Every structure is written in structure tokens, then in C-alpha cells.
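Given below, in the form of C-alpha cells, are the structures.
Quick note: the coordinates plus some simple rules give every number you see, no bench work behind them. Owing to the predicted nature of the structure, the values given are computational and were not obtained by experimental measurement. Cβ atoms are built from the backbone, for glycine too; each structure is taken alone.
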Structure P
Amino acid sequence: MTVDHHRAPVLEALEDYHRSGRLGFTPPGHKQARGADPAVREVLGDSVFLGDVLATGGLDDRLTRGRVLQSAQDLMADAVHAEHTFFSTCGSSLSVKAAMLSVAGPHEKLLIGRDAHKSVVSGLILAGIVPVWVEPRWDAERHLAHPPSAAEFEQAFEAHPDARGALVTSPTPYGAAAALRDIADVCHRRSRPLIVDEAWGAHLPFHPELPSWAMDAGADICVISIHKMGSGLEQGSVFHLRGDLVPPALLGMRADLLGTTSPSVPIFAGLDGWRRQMALSGKDLMGSALTLAGEVRASIEEIDGMHVNDRDDFCGPGLADDFDPLPCVIDLEGLGVSGYRAADWLREHRAVDAHLVDHRRIGAQITHGDDRETTGELLSALRDLGRAAPELRGGPEVAVPAPGELRMEQAVLPRDAFFGPTEDVPVEEAAGRVAAEMITPYPPGIPAVLPGERFTGPVLRYLRTGLAAGMYLPDPADPDLNTVRVVARDAHRGAG
């Protein structure tokens with residue numbers, strides 16, 4: 001079958017909707033902007049409302065006979081060498097849950113890299129899946145976690161042969177990538193599926209100098225956030241499927257269980273348009289982005305006290321297997337300034353927003369949407385930051401644990417800890433108690449504490465000192481972390 005990537009079915013149907021002058025007596029109630037508040041229309045513009053139509057009974061007819069969405073998904077699948085593709089307007093936080101629920105169910109085991117995003121943990125809580133944590137490769141010098149190796153997944157399967165499959169995050173928000181083909185081989189020798197949380201890898205299929213992406217590496221399901229490194233709208237996500245280990249109808253049912261019945265057509269349109277853009281021009285666009293990122297990285301290296309982590313920093317024995325240079329993760333240790341203070345200064349004084357922020361780094365993500373004008377502003381702001389550094393030094397220090405101190409015992413199933421009887425205790429008394437909540441430094445959104453894990457002193461000190469230094473913790477019940485939520489002492493045979 002000939003595939004025409006010049007087509008964009010969602011965009012074409014939306015154009016036809018407007019050309020035909022359709023009059024909808026259906027939701028949405030703003031009726032093509034006519035009923036929207038004038039002040040809102042002035043800020044957002046009418047185009048937002050004009051694209052906001054019903055997907056079924058608007059963009060397509062009530063029986064979806066035009067196959068608008070299915071045609072767009074088929075084109076996306078072809079663009080990335082998948083067999084089936086599903087669009088989601090609820091972000092990869094939903095997509096990864098759908099993927100997990102299609103592989104494992106309540107009380108079944110799933111091997112998961114412990115550097116997983118909080119959405120994966122939410123999936124464990126909702127489904128009652130039993131996590132078998134696979135240790136990331138910890139860089140003790142830089143205090144970073146890289147994806148687990150294939151050998152670590154092999155050992156986990158040997159210890160837990162009843163595990164239903166595996167989930168790995170690659171690339172990480174820092175740009176570190178796993179040996180996906182080797183991990184897929186480990187899974188497939190046991191006829192078990194591999195899920196790849198590839199949320200940060202939308203761009204990977206479109207240039208040979210970027211790390212391998214999940215579908216070409218033999219993964220069964222991969223989840224991708226088009227809005228992160230692609231040019232879709234926020235919440236635009238896709239999940240792809242290959243092989244026969246996960247039936248496509250089953251994956252569709254799990255997604256339907258979690259997804260909205262009122263999907264956003266503008267988000268669909270963004271996914272559709274991004275696929276066309278990449279299928280037709282992706283190699284050139286990604287090539288230009290890589291060239292630009294190389295120039296930016298070289299220029300940052302010339303700023304005293306700043307270092308951009310590169311392949312030599314991230315890859316090697318005991319570290320990551322591959323590396324994506326576009327996140328541009330800047331180590332500020334030589335500057336003597338925390339990433340939190342640096343990011344706040346850049347936003348306040350130069351109107352520049354960094355993405356990834358931790359105790360010693362900031363991330364300056366480069367995409368095909370950047371050019372020398374935007375990166376010139378970035379470099380100018382970073383030079384100013386370097387000059388302002390003496391005023392930003394000092395302040396609270398983060399007590400970052402050694403790698404061996406970061407991992408805590410999984411004493412109770414995440415779902416049981418989260419939904420069971422709980423109590424709030426002073427943080428000074430929490431060591432040894434079992435957590436009943438997630439505590440997640442954000443970004444990048446990798447939980448330091450999971451429901452069911454037993455608190456330790458080093459992790460509690462890390463979170464308390466991090467909070468004092470500027471760490472953002474969006475999810476604990478007490479945002480000031482004076483107390484933490486734990487499993488009640490009489491629950492789970494005294495696990496609390």
C-alpha cells in the first residue's frame with residue numbers, strides 16, 4: 001500500500017469542517033468562539049476555539065465513517081516503523097499507564113527501572129501491579145541515574161521468572177539512553193514484552209546521529225510525548241505497538257479505560273501535523289538542530305565555571321549506552337551555584353526559562369524550533385549568569401546521598417500503601433516508617449520516595465535540604481515537608 005506523508009487527515013478534516021460552514025448544536029458550548037468570554041478571546045485568539053470541535057459528530061461523522069483519526073494514526077505508525085499507533089490527548093502520563101495495564105494486571109509482576117517517571121508509579125498504584133525494581137546505573141561522581149543495563153534486566157528475570165514483562169525509560173530527561181535492542185532480546189527470549197517510556201525521544205527516528213528509538217530496537221510498546229522534543233501541543237502523546245506479544249485490541253481497550261471521551265482536536269491536529277513535518281523534512285530539521293546544539297555546547301564550554309555534559313561524561317563502563325546531545329545539560333559545580341538559584345536568576349533577570357533543574361545542573365533544551373537568534377539569547381543570558389555567580393553562591397546545601405543510600409526497601413505494595421490506613425508524622429520521626437505518598441523532585445519527575453518504601457534518614461535529609469535550597473516537590477501532602485504521610489502502624493502487619 002502506498003503511503004502519502006503529504007497528507008494530514010486531521011488537519012484536512014478540520015479545514016473541510018470550516019469550509020463547509022457546519023453549524024453544531026453540540027458541545028463545545030463556546031460555539032466556535034462566539035460564546036467565549038471576550039477577554040479570553042483577546043488573549044488566546046479565536047483560532048484556539050475554531051479548532052476546538054467534537055472529534056466524533058464534528059470532525060468526523062457520528063459513526064467515524066471518514067476514518068479521520070485512524071488514517072492519521074496509520075500514517076504516524078508508518079513514519080516510525082510501528083505496526084499500530086494510538087493517539088492520546090492526555091499526555092504520556094496516560095499512555096504509559098495504558099501500556100503497563102496491557103502487559104500486567106493486579107498482583108502480577110513487572111520489571112521496572114527505578115528511574116521511572118511518577119506516571120509509572122501512578123500506574124502501579126492504580127493497577128495493583130507488583131514492581132520488581134531494576135537498579136539504574138548510578139554515577140556517584142555526578143549524582144545521576146542512567147538507565148539499567150540489559151544484564152541487570154537479565155538478572156531480574158532470573159530472580160523473578162514470573163514477571164510479565166519489563167519497562168525501561170530511554171532516553172532520560174538528561175539525554176542518557178539504554179541499549180534497547182539488548183534489553184528487548186532479554187525480554188523476547190522469554191516471550192515477554194518490553195515497554196519503553198520514550199517520552200523524551202520524539203525526535204529520535206528522524207536522524208541517524210541520534211540514539212536508536214524503541215520501534216527499530218525491537219521494543220513491543222513505546223510511549224512518546226510529542227510535545228517534549230517534537231512540535232505538538234502540550235498533552236500530545238502517542239503509543240506505538242509492534243509484534244504479537246501484546247494484542248492491539250487489548251492495548252486499545254486499556255487506553256479506552258483511562259482516556260477521555262472528549263479528546264482535543266487541536267491536540268490531534270498537532271500530532272498529525274508534526275508527523276507530516278518530520279516524515280517530509282525531519283532529517284534536515286534534526287540535522288540543523290544537532291549542528292546548532294553543537295555550536296551552543298561549544299560556546300557554553302567557554303564560559304568559566306560551566307560544563308555541558310557530553311558523551312564522555314555519560315557513556316562508558318557502568319554508565320549509559322548512548323547519548324542525545326539536544327538536552328544540553330549544564331553542570332554548574334565549577335560556578336559554585338546551585339541549579340535552583342541559577343534557574344531562578346535566569347528567569348527573573350533575563351526572562352530565560354531553563355527546563356531540567358537540580359542541585360548542580362540546569363537543562364537548556366535545543367529543538368528544531370530554535371535558531372541562532374534564540375540560542376544567542378541563551379548564551380548571552382548564561383554569560384550574564386557567570387558574571388552574577390559570586391552574588392548567588394552560598395545558601396543552603398543539598399545533602400545528596402551516595403548511590404547506595406538512595407534506594408529504600410519496598411516493604412508494601414504501592415497500591416496498598418497509598419490506599420490503606422495512613423497517618424501524618426513529623427519528618428524527624430519518619431525514618432523506618434513506610435511511605436504512603438510519592439515525593440518527587442520536579443523536574444524531571446522521578447520520585448525519590450514511592451508509596452510502600454521504607455523511609456531512611458539519608459533520603460529524608462536529601463528532601464529536606466533540597467526543599468530549603470529550592471527543590472520543587474509538588475506531590476507530598478505537606479508541601480513544607482514538616483510532616484510526611486506514612487502507613488498506619490496497625491496496617492499491613494505492622495509494616496508502618
Structure Q
Amino acid sequence: MAATATHRRLGAHELLDHVLDAGTYVSWDGPVRGVAGSANAGYAADLTTAREKSGSDESVLTGEGRIRNHRIAVVVSDFAFLAGSIGRDAAQRLVAAVERATDLGLPLVAMPASGGTRMQEGTNAFLAMVEIVAAVQAHRTAGLPYLVYLRHPTTGGVMASWGSLGHVTAAEPGALLGFLGPRVYEALHGEPFPSGVQIAENLFDHGLVDAVVPPEGARDYFGRVLDLLRPTEDFVGAQATSIGELSESAEGTAWDSVVRSRDTQRPSTSELLQHSARSVVLLRGAGDGTKDDGMLVALARFGTTSCVVVGHQRNNAMGPASLRDARRGMRLAKELRIPLVTIIDTPGAALSKDAEEGGLAAEIARSLYDLLGLATPTLSVLLGQGTGGGALALLPADRTIAARNAWLAPLPPEGASAIMHRTTAHAAALAESQGITAAALAASGVVDMVMEEDPDAAAEPGEFCRRLGDVIAVELQVLANRGRTDGQGRRSRYRALIG
């Protein structure tokens with residue numbers, strides 16, 4: 001399958017010039033060992049030709065440089081050198097660079113373009129992928145960002161190892177990306193591989209890459225990610241006064257809150273980020289090939305504190321894939337050692353055959369399990385509707401904020417009424433009696449702070465989001481200053497509810 005001709009493909013050296021700040025690249029590469037012996041004469045000749053053709057001494061180049069003045073380590077494939085294939089020398093160079101980046105505490109940007117294992121070196125080269133993954137694992141375990149830019153083409157063992165392990169992954173437009181090379185498929189099956197499957201844009205649609213970015217945009221894209229992963233020192237003093245604006249008054253009934261929370265003009269998770277976060281990089285999917293649009297995952301900064309944001313997309317059904325997206329966000333917060341913010345605003349999880357067969361109940365349980373055990377600080381925000389397990393899956397946190405008209409219930413009041421009275425006519429009364437409102441949740445200790453609406457968020461979406469964002473910024477800074485946690489505080493408020 002040919003790549004779409006959207007732009008000129010860049011070689012390794014040219015790509016480094018595009019991605020890194022001018023004049024900052026310093027090579028880490030020493031001489032390669034090469035091959036010896038008459039039995040390898042043909043392969044040795046291939047290596048000589050590859051060096052002359054590519055201008056590189058191996059299929060992988062490594063070193064360090066800067067992206068928007070962030071010091072980073074970089075590994076890049078040179079596809080002109082034997083199709084970027086990975087043999088012993090390339091694997092050794094790659095592992096050494098990853099380990100050096102880990103020792104130096106540097107983020108690592110990997111830019112593969114490879115057909116996979118070098119066939120001339122057989123199984124030993126194939127098994128080198130294990131050691132490469134181990135090196136990447138150690139880097140990520142150290143809390144260091146591992147960022148990947150997938151280029152055309154990336155297939156085989158490279159795609160199935162260091163190409164697919166990024167905390168954040170972007171891809172070149174039109175790039176051929178997949179496990180099985182189309183030439184191999186056609187040779188084995190006697191027919192072409194289905195068109196369009198292994199193209200970067202299709203992988204984006206399926207949540208396998210976070211963004212499709214041309215080479216000339218890669219510096220800016222990864223620069224924004226790196227900006228978010230390096231806290232700033234400045235602090236907007238006005239944020240510290242926002243907590244004092246909160247009121248203890250409670251107006252209207254529980255049913256009033258339910259109705260207001262369903263207003264189509266009420267701000268959503270994405271609008272909250274738009275109006276109140278200082279910088280945002282949206283992420284895409286859990287990397288498992290399933291994607292629905294019920295959950296938003298992003299890197300963002302509120303005030304001076306960077307975080308991972310996981311929030312409901314209110315107008316989309318929340319199925320099992322949404323919760324897998326959420327759990328990806330939890331893993332990112334854990335590995336990158338930054339706070340997690342969850343935003344709750346859902347009419348409930350999807351009710352369907354696909355949701356049941358996709359393991360919806362299990363994903364709710366796993367989300368709760370992951371949240372309760374997370375060692376990084378967590379903040380949950382009840383923004384609007386909070387129905388059932390879909391809401392519960394994002395709730396447990398070190399601190400919880402609720403908008404005045406947000407609520408939390410095991411079912412929508414109409415559903416509770418149908419169960420108890422076989423009619424929805426008692427929904428309003430049940431909403432009142434079940435203690436679902438922000439004020440009731442604050443009184444029981446589930447919510448730490450209630451954010452006023454004037455008179456409701458739908459009437460002042462931008463201003464409400466800015467006020468809420470200010471409060472989130474203050475809360476995050478306090479939590480970040482506390483550092484890592486054993487999660488026991490999250491349990492205490494729920495333990496108190498059962499006596």
C-alpha cells in the first residue's frame with residue numbers, strides 16, 4: 001500500500017533539523033561493530049552500500065537536543081539505511097540511548113520509521129526487541145516522558161515494541177503504520193491488504209495515536225507537551241481569592257438542580273478546559289483499537305500546576321471504551337507523577353448489548369480500583385449530572401468540588417421512581433429524599449467545596465468556567481505541594497458513610 005502523497009518525506013538528518021531547536025543536536029553515537037567473516041560478506045557489502053546511500057552509519061541515530069528550549073534525548077530511524085531495520089548494532093545503540101536518557105533524567109522523543117527486524121541477522125535481532133522494551137519500561141518507570149512520532153512506514157517488530165509505548169504518540173500524515181507489512185501479507189495470502197487500514201488517520205480514528213502532525217508541526221506539538229510536563233514558577237495571585245467567593249446558601253429544590261444540570265447550554269468538560277486551562281493537549285483513546293466519544297482525556301495546566309484531565313463528554317454515550325480511555329489517563333498521571341483531575345457530567349453509562357459484551361461493569365470496577373490506588377494527588381469535580389456507575393467511576397479523590405446544581409445518584413430520579421413506584425411521577429420527590437444535591441453531598445462529607453452558580457452555569461458559561469478553573473488551580477497547587485499519597489484519605493469519607 002502506498003502512502004498518500006500529502007507531503008515530502010524527510011530523511012533522519014532533515015527531520016532532526018525540523019524537530020529540534022536550531023544548532024542544539026549533539027550525537028551520542030560511537031562507532032558500530034559491523035560484521036566479520038567470509039560468511040557475512042554479502043551482508044557486509046549491504047551495510048557498506050547502506051552507509052553510502054544514507055549518510056548514516058546505522059539505521060538508528062541517537063543524541064540530545066532541545067525542543068522549545070526543553071532539553072531532551074532523541075532516537076530517530078534512518079529509513080534509507082536498510083529500511084530502518086533493527087539489527088544488533090542498532091538495538092545496542094537504541095538501548096544505550098534510552099538508558100542514558102534515564103540516567104540523565106531527560107524526556108525521550110522517539111521517531112521510528114522502520115520495516116522491523118533486520119532479516120539478515122535472524123532471530124537474535126528479533127529478540128533484541130525485548131531488551132529495547134525493557135529499557136523503555138525503565139525510563140517510564142522513572143517518571144520520565146516517553147514521546148513517540150510515528151513516521152512512514154513503521155511496521156513489524158518496531159511498531160510492536162518501542163513504536164507503541166509512548167505516553168503521547170503523534171503520527172505523520174498518511175504514514176503506513178501497522179504490525180504486518182502489506183508486502184508480507186500479499187505474499188502469504190495472495191491478495192492485497194485491505195486499503196486504508198494501516199494509515200495514520202485510521203489509527204487516529206481508532207484511538208491508537210493521539211494526533212496526526214506533519215513534520216513541520218512536530219516541534220510545536222511536542223513542545224506543548226513538554227511545556228505541560230515542566231511546571232512553571234509564576235502564580236496568578238487572584239486565584240487565591242476565589243475560594244472566599246463561595247457561598248453556603250442553597251436555593252431551589254433537588255429537582256431544580258436536576259433540570260438545570262440538563263440544560264443544553266450548560267458548559268461541558270471541553271468548555272471548562274477552553275475557558276479556564278492555560279494550556280491543553282488533547283489525547284486520543286486508550287491505544288487498544290476501540291474508541292467511543294464518551295470521555296475526554298488531556299494534558300492541561302490550571303494556574304501553575306500541570307495535570308491529566310479525564311472528563312465525561314456529556315452529549316456522548318459512555319461505554320466500556322470510554323472507561324478504558326479514562327484508565328489510560330490514570331496511568332499517565334501515575335507514570336508522569338502529576339495530579340489527576342476527573343470531571344463528572346454524565347446521564348449514565350451506555351445501556352446496550354455492545355456495552356454489556358464489552359465489559360462495562362468490569363471497566364467501572366477497574367476505574368474505581370485504579371483511582372483508589374493512585375499514588376498521585378487527585379481532584380474530582382462534579383460539574384453536572386452524576387448518574388450511576390458512570391459517575392462513580394470518576395469520583396473517588398483526595399478533594400472533591402461540586403457545582404451548585406451538580407448532583408450524584410445511583411439512577412436518574414425518573415429511573416429510581418420507576419423502580420420504586422412503577423411510574424416516573426415521583427422523580428422530584430425521590431430526588432429530594434435521596435440526598436443527591438451538592439449541598440447534601442457537602443453535608444455528608446462526600447464533597448469538600450460547593451461552587452456557586454449565578455444563577456446557574458448555563459446563564460454564564462464562560463464566567464462560571466473561569467471561576468471554577470481558578471478554584472481548581474488553587475486546589476491542585478495545594479495537592480501538588482502535599483506530594484504523593486497512599487490513597488487512604490480517599491477511603492475515609494466513604495467509610496464514614498457506612499458507619
Structure R
Amino acid sequence: MTPVPAMGDAGGRRGPALVVLCFVQFMLVLDDNVVSVALPSVREDLGFGTAGLAWVVNAYFLAFGGLLLLFGRMADLMGRRRVFLSGVALFGAASLVCGLAQEPWQLVAGRFVQGAGAAMASPAALALIALMFPGTKERARAFAVWGGIAGLGGTTGLVISGVLTGLASWRWVFLINLPVALAAVVLLPRLVPESRAGHAVRLDVPGAVLGTGAVVSLVYGLLRSGESGWGDPATAGPLMVAVVLAAAFVAVERRTAEPLVPLSFLSFRFRAVANGATLLFSAAMYAMAFLLMVHLQTLLGYGPLTAGLAYLPYGAGILAGMWLSSRAVARLGMRSALVLSFLISAAGLLLLSGVAPGDGYAWGVLPGMLVTSLGNGLALPALTIAALTGTTGEDAGLGSAVLSSVQQVGGAVGVAVLVVLAVPEEDTSHAATEGFRLALIVAAVLLALGAVLVAALLGKNHRPPDALGPAATPADRANHP
């Protein structure tokens with residue numbers, strides 16, 4: 001195979017390339033929840049039923065979360081830039097279909113294809129960043145920008161959705177993606193060289209089918225639980241299928257010479273702990289974003305546009321945390337930085353759990369929102385660095401895909417479980433407030449458990465294995481503390 005240029009040799013092009021990749025990730029994460037505020041308008045215009053309307057959101061989650069592992073490994077084998085650009089082009093085309101949809105099925109189908117495009121682009125982009133910035137300090141700074149932008153996308157989706165729906169039309173929620181996708185497709189080939197695994201391997205088709213099927217079944221079952229409850233066959237059936245497929249996946253991967261996900265990759269301690277902590281973090285934060293938006297509109301009386309704008313300070317807090325994150329990792333070490341970020345986020349959730357009808361925004365909602373967002377901005381880049389520790393040119397796409405899959409599954413679990421806790425048995429304002437408080441307290445407990453997991457298992461604050469340098473062998477990395 002003809003060698004490709006080292007990603008770190010891109011020199012002055014790395015900065016512009018990082019900007020392009022981060023803008024695309026902002027777009028992809030934004031579309032996780034950008035339709036939330038627009039759903040009533042979508043239902044009125046296209047004639048959705050209540051059950052069908054939920055799949056405007058769920059179709060994206062299902063495709064995005066379910067296909068990440070497959071496309072992450074394909075990026076390593078076929079070329080990360082190629083898979084990224086294909087995913088962005090597919091996402092842009094699907095966004096156009098969504099924006100022009102005239103029938104409910106057209107919008108749901110477009111959302112599913114959007115999710116598939118995101119599953120191609122997101123892990124490939126993160127792998128490109130990991131390879132462009134091989135040094136520990138520069139990688140920490142790059143991931144700080146990446147994590148902060150991703151966090152902004154997750155929160156400002158609600159703001160953008162409220163503004164576009166209130167001032168223009170829900171269709172612009174999708175059409176606004178087109179300029180970003182077009183710019184990425186035009187600019188990135190000029191900024192980033194192609195990269196792929198250094199030796200030719202064949203895609204593990206049985207592993208791809210079983211792994212993708214397991215994740216799709218898991219995400220589908222979790223999404224159904226929010227509609228039908230845990231005891232419904234429509235929930236239990238897919239979850240049982242996911243367990244069976246996951247067991248078969250492990251059995252196949254043990255016997256395959258070139259597995260889709262080498263079990264040794266998953267057992268690497270830094271990555272295993274980071275992904276476990278990410279699962280807990282994503283469960284808590286996805287549920288918080290959903291529950292707080294509902295709480296603001298149903299109990300505090302905010303309109304859609306006002307509720308969206310109320311989230312703007314959250315973005316400012318994430319930016320502040322993002323600015324501090326790489327410095328915290330450098331000065332405190334990975335373990336201490338992660339523990340601190342989780343505890344700050346948990347404290348913010350406890351503050352938010354006390355928000356009740358009649359509380360003003362400035363002294364009721366804002367303090368908890370700012371504290372939570374600061375912890376969020378601190379945590380996301382550090383979790384990304386830890387989850388990609390020890391990855392190389394052979395498996396950077398796979399590491400990125402595993403992290404993204406964990407984030408999506410964690411978000412689905414958090415929404416499915418914590419939203420059920422928040423639903424009151426009695427239809428009263430007091431009961432709804434108590435349900436909201438209970439759900440956020442449980443979310444804070446999840447973050448505290450994440451802090452304990454990191455403190456107990458991540459090890460002392462040694463430099464991460466990436467600091468060994470690009471010349472280190474896999475054995476050197478595996479034996480590093």
C-alpha cells in the first residue's frame with residue numbers, strides 16, 4: 001500500500017482543518033435534539049400521529065447509535081477522509097429531504113438517513129483529529145475545542161430550533177445544515193490527507209452484522225421503553241435480542257483472526273474506564289437537557305422561544321469549561337481533572353433539582369445551569385482524551401466509534417430511565433416538581449458514581465500513554481501505567 005503523509009505533517013493546515021471538523025460535529029450533535037422544540041409545528045404541518053411523531057427524533061438516534069461501530073471500522077480500513085466526506089454528503093442530502101418533506105414517512109426516512117450519515121462522519125472526524133495532533137498537550141487542546149463544540153451543539157440545538165421555528169419555519173431546522181455540509185465537502189480535501197490502517201485487512205462481516213444488530217436492538221428497545229414501559233413486549237423483545245446478539249458477537253470476535261472490535265482493544269484500562277464513565281455522564285446529561293426543557297415550558301410557563309433562549313448561558317459555561325479543560329488535565333492529571341468535572345456537574349444538577357414553580361430565572365434556574373455547564377465543558381474533552389488513549393493509525397476510527405456509541409447508548413438509557421422517574425402518578429404541579437427533583441437527584445448520583453469509578457480504577461495521575469510518543473509500540477503502551 002502506498003504510504004500516506006503523516007497527519008501531523010499538515011502543519012499550518014491543521015488549524016483550519018480542526019475548524020471545519022468541529023463545525024461538522026456541531027451540526028451532527030445539534031441534530032440530536034434540534035427538532036425537539038419544532039415537533040408541534042411539524043405535527044400540524046404534516047399530520048403526524050403522536051406515536052409517529054416520536055420517531056422524528058428516534059429515527060436519528062437509532063441510525064446514529066446503531067451504525068457507529070460499523071462505519072468507525074470502515075473508516076480505518078477504507079480511508080478516514082473518504083468515509084467522512086461520504087457521511088457529510090449523505091447527511092446534507094438527507095437534510096434537504098427532511099426540509100422539503102411533504103409526508104410523515106418522508107421526514108422519518110430522511111431522519112434515519114441523516115443518522116446514518118452522522119454515524120459515518122463523526123468517528124472519522126474524531127480519528128482525523130487524533131492523528132493530526134499526536135502530542136499529548138496539543139491533542140488535549142484540540143479535544144478541548146472538539147468537546148466544547150460538541151457540547152455547544154447539544155445545548156444550542158434547543159435555542160436554534162426555538163428561534164428558527166418561532167421566526168421562520170421548522171423546515172429551516174434542516175435546511176440550515178446545507179451550507180455547513182457543502183463547505184466541509186469542498187474545503188476538507190484541501191486541508192487533510194487521506195489516512196487508513198497501515199496494512200490491508202478485510203472487514204469482519206459476521207462481526208459487523210452482529211455488532212450493528214446488537215447496538216440497533218439495544219437503542220431501539222431503550223427508545224421504545226420511553227413510549228411503552230419496560231414490561232411491554234415491544235421493549236423487552238428488542239432488549240433480549242440485543243443481549244443474544246452481543247453474546248454471539250463476543251463469541252465470533254474471539255475466533256476471528258481480524259475482528260471488527262478486538263477484545264484487547266476494549267480491555268485496555270484507560271479506555272475501558274473512560275467509556276464506562278462516559279456512559280454514566282451521557283445518561284445524566286441527556287436526561288437533564290430533556291427534563292429541564294420540559295420543566296421550563298410546563299411548570300415555569302416559558303414559551304418555546306423563551307425556553308430555547310434560556311439555554312444560552314449554558315453555552316457560555318461550556319466554553320469556559322472547555323477553556324479550562326486542557327489546563328486542568330495538564331496541571332492536575334487525567335484522573336483528578338475528570339473527578340473534579342464530574343463532581344461540579346453533579347453539584348449543578350442538585351442545584352437545578354430545586355427549581356420549582358414561581359422561582360425566577362436569575363436566582364432559580366441560572367445558578368444550577370451555569371455550574372452544570374462548567375462541569376460539562378471540563379468533562380467532555382478529558383473523557384475524549386482518555387477514551388482515545390493509546391489509539392494509533394490502525395484503530396483511531398474504531399476508538400472514536402466506540403466512544404460515540406457509548407455516548408448515544410448512554411443518552412438513550414438516561415432519557416428512558418430518568419424520564420420515567422420524572423413522570424408523576426398524580427397530575428399536579430407539586431407531583432411534577434417532585435418527579436423532576438427525583439430524576440435530577442438520581443442523575444447527580446450517576447455522576448458521583450462516575451467520579452468514584454474514575455478515582456478507583458483509572459490509576460494514579462501518570463501522563464497518559466500517548467505521551468510515550470508515536471514511535472511507541474502497542475506493547476509499550478499497554479504496559480505503561
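Suppose you compute semi-axes √(5λ) of the Cα gyration tensor in Å for every structure in P, Q, R: which one lands on 35, 29, 24? Let's see the in-between values first.
Values: P: 35, 29, 24; Q: 48, 24, 18; R: 33, 25, 23.
Attributed to the structure labelled P.
Figure out for me which of the structures P, Q, R the number 0.9 belongs to, where distance in nm of label points 7 Å out along Cα→Cβ at positions 172 and 308 was derived from the coordinates. Walk me through the numbers on the way to the answer.
Numbers: P: 2.0; Q: 2.9; R: 0.9.
Label of the originating structure: R.
If you work out FRET efficiency 1/(1 + (r/R0)^6) of positions 252 and 412 (r between Cβ atoms, R0 = 30 Å, to 0.05) for P, Q, R, which one comes out largest? It would help to have the intermediate numbers written out before the result.
Details: P: 0.40; Q: 0.95; R: 0.75.
Answer by largest value of FRET efficiency 1/(1 + (r/R0)^6) of positions 252 and 412 (r between Cβ atoms, R0 = 30 Å, to 0.05): Q.
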